[in-house]
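Multiple structures follow.
What follows draws every value from the coordinates through simple rules; no lab data is involved. Predicted model, so just to flag it, every value in this text is computed and none were measured. Cβ atoms are built from the backbone, for glycine too; each structure is taken alone.
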Structure P
Amino acid sequence: MRPVITASVPLLEPPAWAVAQRGLFDLLDQAWRQFARDYTRPDGRLSYRDRLTSRDGVDDFYETFFNWPQLYLLGGAYDLLAESERHWHGVTRQLTELGMLLDEYERGYDWFHQGESLLLFYFLCMAAPDRWRERALRFADLYVDPGHGNYDPEHRIITRPHNGSDAARTGLFDGAWYPWLPREAATYGFPLDWLLPPGTTEPLRDQDPRLGREMTERLGVGDTAVNLAAAGLVHNALLLSGERKYRDWIAEYVGAWRERAAANGGILPDNVAPDGTVGGLLEGRWYGGHYGWSWPHGWYSVGHAAIVAAVAAVEATGDESHLDLVRPALDALIANGKTIAYPDSDSSLSSKWTVQLGDDVGVPTLHVPFRHDDRGWFDYNPMLMAVPTTLWHHSASEADRRRLDRLRAASGHDWRTVRSFRSKEEAGHEEPWLAYLSGDNPDYPERILAAAQAQVRHRLTRMARHKDWDVPEADIHVWQQSNPVVTEALVQLTWGAPQVVYNGGLPQARLRYHDGDARRPGLPPAVAALVSCVDPEATVVELVNLDAHQPRTVIVQAGAFAEHTIRTVSHTVCHDDSWIGDLYDYGHRQPQVTEESSRVDGPWLAVELPASTRIRLTLALTLRANTASYRTPFDESADDCVG
């Protein structure tokens with residue numbers, strides 16, 4: 001039997017955030033159905049008649065739906081799970097026909113893009129673990145089992161930057177030279193730029209050694225830091241199975257990269273030769289690997305992969321020191337930062353920051369270098385908050401919190417500002433959310449929910465404009481740009497967590513919910529939730545049942561994977577019904593609200609919400625006290641995962 005408490009505080013004036021939150025759920029339900037009608041075919045595939053001519057593109061098909069099962073897990077429509085599964089299967093068949101997949105998995109590509117492709121899959125595994133278990137273990141075994149050719153246990157490396165289900169796919173491109181477009185070259189420069197002496201005339205693309213044989217031989221083999229995101233795939237298999245081989249692989253592989261970082265002064269290097277030496281193919285350079293520090297994205301790719309791997313290693317081993325895979329590099333970027341206005345920077349991500357900074361784009365603020373090559377640090381950008389926020393949320397350490405405070409103090413713009421935009425990662429509002437959790441941004445819930453509504457309505461309009469377009473290969477991002485499902489606001493407000501790390505992360509949550517009556521994940525209909533504090537000793541959430549007739553049952557879960565324990569709960573109560581007044585009173589009185597406390601000592605707590613009631617819970621948590629898994633409170637063996 002789960003501990004059960006019953007809400008008794010009357011809901012008289014529904015809080016604006018609760019009404020807005022349920023309004024967003026309703027709008028999203030309309031929006032995803034419209035997208036499915038306009039942009040997909042009966043078997044779930046996207047409406048697309050062109051071909052794919054390079055190794056790129058798999059991610060763009062799956063990314064379109066990445067947060068649909070996440071919306072289901074938050075409390076979206078019951079049939080959204082089946083719809084999300086239908087799209088995964090349809091797109092998988094479509095991409096197989098286009099020659100991009102083998103045995104349902106990417107034939108071979110970098111993990112910056114593979115991580116993006118797999119977010120949809122991870123959320124499906126979380127939502128329906130029994131249906132997706134076999135496939136998830138088969139995918140993870142591509143890396144855990146050396147027989148597939150992706151992993152070398154002797155040197156503890158993934159054997160090549162482009163890896164996957166097709167061991168015959170080698171190098172970084174098909175043909176004689178890398179198809180580097182002039183626009184991309186102008187934005188990111190070239191890999192291996194040191195091969196051409198200063199002042200050398202720019203070669204023709206098909207004669208440039210940086211894009212041909214040298215790139216194949218120096219960058220097309222061995223390990224690269226972005227491959228660390230593969231730890232997320234193996235972590236997913238561990239959550240589904242509990243098998244020791246997945247735990248051991250994560251510990252071994254992430255541990256090897258930690259050793260390399262420690263030998264490099266704490267900063268994660270980005271390349272390892274086939275013989276296991278850092279810089280072995282780059283004349284000793286710790287930077288310059290494929291999707292590494294120099295080219296094309298630097299910290300944007302390296303940092304995301306590192307935090308995915310670090311969190312997976314902590315979950316797998318219980319050793320919190322794995323987070324030190326990330327901290328030294330993050331602190332080095334901050335130490336090399338400078339305060340400038342964005343237009344004065346050499347940033348290669350202008351399409352991101354001009355929207356995210358909005359009116360503050362010209363305000364001097366802290367910029368940190370994202371890339372490093374023979375010149376030193378360069379490519380200065382405002383701090384991407386996904387990594388430091390994820391780090392603090394996971395560790396709950398004072399040191400990681402103080403880093404966030406220092407970043408805020410160094411910011412030239414007001415962290416309380418909420419701008420209406422939807423980035424590629426469906427994130428980017430960490431700063432105002434952190435300010436809210438600090439207690440000085442009280443109207444954040446209403447403003448972020450309004451911004452989310454704006455983005456859904458914007459995308460519905462975009463959908464209407466492009467729905468009959470015969471999409472060419474060059475414009476396959478139109479689907480992502482039109483996906484009307486937005487979940488960042490709901491993740492922050494209900495789960496008390498940042499949005500998932502986009503390049504291959506698994507979700508975080510201080511709290512999750514299950515509908516006790518429907519026996520499914522997510523908030524029940526008409527119920528809203530607001531997490532206002534994520535301090536483990538006092539995690540605070542308010543639950544509101546807006547339904548004036550129907551009672552609801554919410555099961556509160558501690559952690560994304562029931563990995564935390566709720567030791568105790570203090571909750572609001574109203575035992576005195578005199579607030580109703582007498583028969584001939586013209587109004588009601590103020591309800592007298594007090595608090596009571598109970599012991600829980602487990603990952604789940606059931607809350608009965610009679611019609612028109614609310615309750616505030618203050619939970620004392622012990623983080624990572626239980627074995628993380630995808631088990632739910634409805635599984636007969638759920639208790640086996642506790643302790």
Structure Q
Amino acid sequence: MSDAIKHECGISLIRLLKPLEYYQKKYGTSFYGMNKMYLMMEKQHNRGQDGAGFASIKLDMAPGHRYISRVRSCQQQPIQDIFAQINGRINSVLDVQPEIGTDVEKQKMNLPYLGELMLGHVRYGTFGKNSIESVHPFLRQNNWMHRNLIVAGNFNMTNVDELFENLVELGQHPKEKADTVTVMEKIGHFLDDEVAKLYKKIKKEGFSKREASPLIAERLNIGKVLSKSAKNWDGGYAMAGLIGHGDAFVLRDPAGIRPAYYYSDDEVVVVASERPVIQTVFNVPFEQVQELDPGQAIFVKKSGKVQFQQILAPMERKACSFERIYFSRGSDKEIYQERKNLGRLVFPEILKAVEDDLTHTVFSYIPNTAETAFLGMVKQAQNYLNRWKEEQILSLGNNIDKDRLHSILDVRPRIEKVAIKDAKLRTFITQDSSRDDLVTHVYDITYGSVSSKDNLVILDDSIVRGTTLKKSILKMLDRLGPKKIVVVSSAPQIRYPDCYGIDMAKLEDFVAFRAAIALLKDTGQEKLIEETYKKCKTSLDKKNGEAVNQVQAIYEPFTPEEVSTKIAELLSPADLKADVRIIYQSVENLHKACPGNLGDWYFTGNYPTPGGNRVVNRAFVNFFEGNNKRAY
């Protein structure tokens with residue numbers, strides 16, 4: 001992606017179902033679970049590089065012994081940093097007590113982090129600062145084992161203010177408004193309440209205080225706790241949690257916005273944000289890794305029993321399509337095919353743009369995330385040429401000869417590696433003019449790959465702000481001397497902010513929005529901008545369920561093609577010699593390519609939850625009033 005955007009987070013949960021001695025005997029190490037966790041986090045590092053955290057729980061530890069460990073980092077390479085810290089702590093114990101190196105029971109007793117239940121998290125910050133306090137997992141501590149709560153998630157809530165006020169009404173005094181804190185404290189409140197009720201009930205049955213503890217663990221209904229906690233949540237989430245005595249859960253939002261996959265056998269239960277991570281780390285086939293249903297939770301009781309429960313009524317499924325276009329690893333079987341389909345389906349528009357002249361057209365892509373869609377586009381170009389060759393050969397009839405035949409067969413798509421991602425340049429010079437000059441060198445080019453007679457088609461997986469296109473890529477490509485540059489986005493026009501985990505919060509950042517505003521001014525329809533502002537302003541006083549997306553009116557006067565033409569005009573530097581065309585995928589074709597992930601609110605404005613409509617209206621108010629701040 002030319003305009004990199006921060007997004008989402010990644011969760012990893014592992015519950016070992018056998019004693020640690022089992023893994024020592026079978027796999028040669030009692031650190032089997034920790035090793036797997038390291039791999040799962042590393043293979044999801046694409047989902048978050050602002051921070052990483054790891055927490056573990058040791059089951060059945062005697063009072064007085066540490067049974068919860070947590071480590072977090074917001075260093076430049078946070079995953080490596082946390083596991084370096086873990087190794088350092090473990091080695092410091094082994095240096096003093098080398099004899100426990102072969103005794104698994106003593107290892108569990110004395111070595112930190114070595115447990116049967118583990119939760120890992122990688123973070124991209126979309127809410128709050130990138131300080132260590134913002135890094136998951138979050139820990140809510142208590143002397144009662146059952147009230148210790150560890151939470152980590154891939155989520156963003158649209159109604160943080162409402163959730164904060166709910167906590168205040170419950171008598172709490174939250175230390176901050178961040179959605180992670182409000183979510184954890186909400187779960188913690190109802191967890192405390194449920195444990196207290198169970199304790200009273202068990203005491204009435206005649207059990208002592210000490211006898212009550214294991215019975216609370218056995219009877220605790222985490223489903224009831226989550227049902228009460230999540231009642232007013234509005235957002236996209238895959239929420240993972242550990243309870244001090246050994247229960248674990250993962251809850252997915254009712255629209256299925258954020259992804260969650262699981263696998264279990266007689267040795268392990270695993271949950272992750274991406275399916276191929278589980279496939280690769282545990283060497284299991286595609287079919288054995290299942291997707292958690294929207295609104296559903298998976299529970300692993302301390303006993304090891306796996307349960308599923310529908311916590312929230314499922315809404316219309318709106319799984320995030322950006323997961324398929326860009327965010328998730330392309331090694332997933334379905335995602336790989338879907339990205340190829342995105343390239344295939346946009347090809348007819350490319351053919352129109354180059355006026356069917358493939359002989360003088362060079363195809364390339366923005367490295368490296370657009371590569372799979374590029375393969376699909378090239379395959380479709382080959383299919384098109386194969387049909388053309390067939391027609392040409394048949395039209396020769398009996399007049400066919402070897403030279404003419406070879407001249408037809410030799411026609412094929414011209415594929416070049418034109419753009420090369422250079423080493424990441426740090427814009428340490430503060431003057432804007434100097435920084436812009438550095439930006440122009442983010443990519444390098446392959447000279448001699450294009451001639452002045454050629455069209456140059458360059459595929460990107462999305463165009464968000466267009467900044468890198470204007471300041472770097474188009475200028476760079478123009479040096480090759482093509483007559484026309486056709487920039488193709490395998491995703492539709494990004495028109496609206498995301499509020500469910502992707503860092504796209506301001507309308508004015510989107511080149512599609514800037515193009516629509518410019519078109520309104522060009523066509524004398526500026527009045528619509530102020531009318532929309534007034535409607536958005538009024539809507540902020542309404543309840544979530546009453547709000548509608550007023551910003552869609554900004555785009556209604558224009559076709560997608562008109563907006564694309566304006567985008568090309570806005571992004572073309574004044575001194576550019578080549579003609580520039582910009583082509584976007586249609587929403588209809590996006591749905592054809594990714595039929596299981598129909599969440600398209602950033603393209604269409606059709607938000608899956610009421611909170612989304614409030615966010616987009618607030619974003620327009622911020623734009624109109626000149627408030628350079630997030631809409632949530």
Structure R
Amino acid sequence: MATTTLSLLLFVSFVSAREFTDAETSNFPKLFHLDDYERCLAKEDGVYCLGTFDLTPAKLPHATYDLMKAYTDESYRHFNRTKIYRGFCLSDRCSPAALARFQTTLDLGKDPEELFERCTDFYMQNENFHASLQSLDYCRTHADIIEASERPPTSAEVIFKNVVYALVIANIVGTIYDNYAGDNPNKSKLLSAFSIPANWRRLTFIREGGDPRQAALVPMEGLRVMALGFTTYAHANVIHYMFHIKNPEYLERLTQRVDGVYLSDGTSLIQAFVMMTCFLTGYNLLIYSQKQELGLHMLPLCIIKRLIRITPVHLLIVGFGATWWLNTRDGPLVSTTIGLESEACATKFWSHVFLVNNIVDSDKYCVVPTWFLPVNMHMYILACTLTLLLWRRRCFAVRLYLVLFFASCLLNGFVAYMKDYKSMIYLSTPEQIRRIFRDTPSFTEFYLSSWGALPACFLGLILAHIQFALDERKIKLSDYKWFVYLHYTTFPVTFVWALTGVYARSHSSDVFNALYMGFDRPMFCILMCIGLLGAFHIDGPIRKFYSWRGWRTMARMSLTVMMLHWCVDMTIANRSVVYGTSAIDMLVDWCATNLITYVLAVPITVLVEIPMQRFIEALIF
């Protein structure tokens with residue numbers, strides 16, 4: 001019933017606007033166009049320019065332009081059709097030979113930028129439009145390409161390459177040493193840390209038996225992998241907006257469909273990852289408190305262990321982004337997509353080292369998913385601190401966390417109201433998605449912020465205390481029918497909850513929008529908490545599915561997959577031509593991205609993440 005109601009709301013909301021026919025939109029100038037980049041710049045006189053143009057009527061009245069304006073005014077579901085994106089080979093398209101059939105010529109001695117504008121304007125006049133250059137991305141010549149190909153590696157590229165060589169050599173030496181030393185108890189932990197067979201066993205090892213409290217948490221591994229799969233699928237869809245597409249109308253329709261609403265709610269999944277991190281942090285510390293007293297003096301050790309866990313892979317991916325990523329692909333759009341992020345990686349590298357990249361120049365993205373790491377780390381530190389301080393007074397701690405949870409929700413809503421932030425369902429317009437919400441304070445200041453994740457942190461700690469108390473009292477929630485019913489309805493309700501975002505788009509009240517932003521993601525995390533708690537206690541089909549042995553190995557690579565998949569997806573999607581897209585195309589890109597990412601994640605985990613973690617721990621401890 002709830003699903004039907006929300007679907008009707010979506011239908012009423014989305015179809016209430018004027019519908020434009022295919023016959024009408026077919027008269028619009030193409031939104032995107034790219035000439036053959038490689039062929040153009042292979043010629044010695046080749047000149048290729050890429051830029052964005054504003055269109056105005058060449059003569060009035062102009063019925064098509066008026067229709068384009070009306071179409072563009074519905075910006076929540078349409079691209080701005082009074083702008084066009086062009087990549088022209090000026091040396092071919094605007095050469096005297098090419099223009100001879102039009103019985104006109106253009107002065108080729110002019111500056112390439114001016115020639116680009118005049119050339120585009122000339123072709124648009126055939127459609128009764130004037131085109132004026134809004135922004136120039138670049139103009140390149142054959143000589144520029146030759147110079148770039150002969151450019152020696154930068155110092156940063158050399159350093160990164162040497163780091164990779166050093167890691168490979170360390171793994172070779174470590175493997176030989178470990179095989180030679182065998183089971184000798186006195187063998188060097190520093191050298192054996194780089195043993196490839198030993199680290200492979202750590203990646204694929206499936207623990208049977210052991211502490212039943214830890215065994216109960218096994219379904220969380222499967223849930224993490226599935227949630228990560230939804231995240232990579234959302235990114236595979238988003239990336240298509242960033243490139244030149246033949247059928248932008250499909251992308252416009254996607255933002256209005258039910259699956260598009262789900263995609264716009266992707267940050268809620270990230271909050272679920274934060275919640276699970278804080279849950280594991282609090283729960284493991286509470287278990288440890290039964291063996292040894294906790295204290296705030298343990299906080300530095302907790303932070304160091306966490307940094308050892310995430311830093312090697314994080315800096316490896318950011319280092320790759322800052323150096324060699326730009327060389328993995330060639331084409332007209334590489335510099336405006338991969339190039340922008342590569343530049344951000346180089347200039348913001350230090351902020352990634354100190355995990356403040358979501359605070360410093362937050363509108364400059366370096367491998368987009370890396371914003372999650374500082375948020376997760378900041379909440380991890382908070383969860384550790386609170387648990388170490390309040391572990392003796394667990395009942396008080398839970399009451400305090402509940403108060404802090406509601407207070408942080410209200411705080412988020414208050415800040416959203418004061419700053420006039422908008423929810424993701426409102427922000428997810430075709431033009432905003434195309435820019436990945438750059439220069440959008442609602443996204444860069446709220447959704448990427450650490451303080452916005454406070455409710456997820458407190459929920460994770462509450463769940464940790466609940467699970468720990470149930471263990472202590474040997475209570476099985478599967479004995480309570482009401483909870484069993486609640487558990488099995490939670491997962492469908494979680495999907496239904498994401499659809500409530502349609503209210504934020506259809507209601508213009510600032511108070512409603514602020515309350516929705518304050519409680520949307522926390523409510524999603526509450527539903528996830530109930531689902532997790534049920535998976536821990538109810539031995540049903542959901543637990544069996546998420547407890548599959550294969551999820552555990554994949555879950556151990558989650559950090560690498562989270563960081564790496566964006567690089568892989570961007571490289572796959574970066575094509576030299578304007579291409580068509582559809583649900584099948586996005587699905588194929590997603591499957592290819594997942595396959596390549598997991599294949600690459602295996603050596604990165606075995607050769608970098610696990611050995612570096614073991615090496616640094618042996619060095620420090």
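Taking FRET efficiency 1/(1 + (r/R0)^6) of positions 115 and 355 (r between Cβ atoms, R0 = 41 Å, to 0.05) as the criterion, which structure among P, Q, R has the greatest value? Let's see the in-between values first.
Numbers: P: 0.95; Q: 0.05; R: 0.30.
Looking at the calculated values, the largest one is P.
Figure out for me which of the structures P, Q, R the number 17 belongs to, where relative contact order in percent (Cα under 8 Å, 6 or more apart) was derived from the coordinates. Mind dumping the intermediate values first?
Working: P: 17; Q: 14; R: 22.
Source structure: P.
Supply the structure label, taken from P, Q, R, corresponding to mean count of other Cβ atoms within 10 Å over residues 339-346 with the calculated value 24.6.
On the way: P: 14.9; Q: 24.6; R: 19.9.
It must be structure Q, since only it matches.
With distance in nm of label points 7 Å out along Cα→Cβ at positions 27 and 67 computed per structure, which member of P, Q, R shows the largest figure?
Values: P: 1.3; Q: 2.3; R: 0.4.
When distance in nm of label points 7 Å out along Cα→Cβ at positions 27 and 67 is calculated for P, Q, R, structure Q comes out on top.
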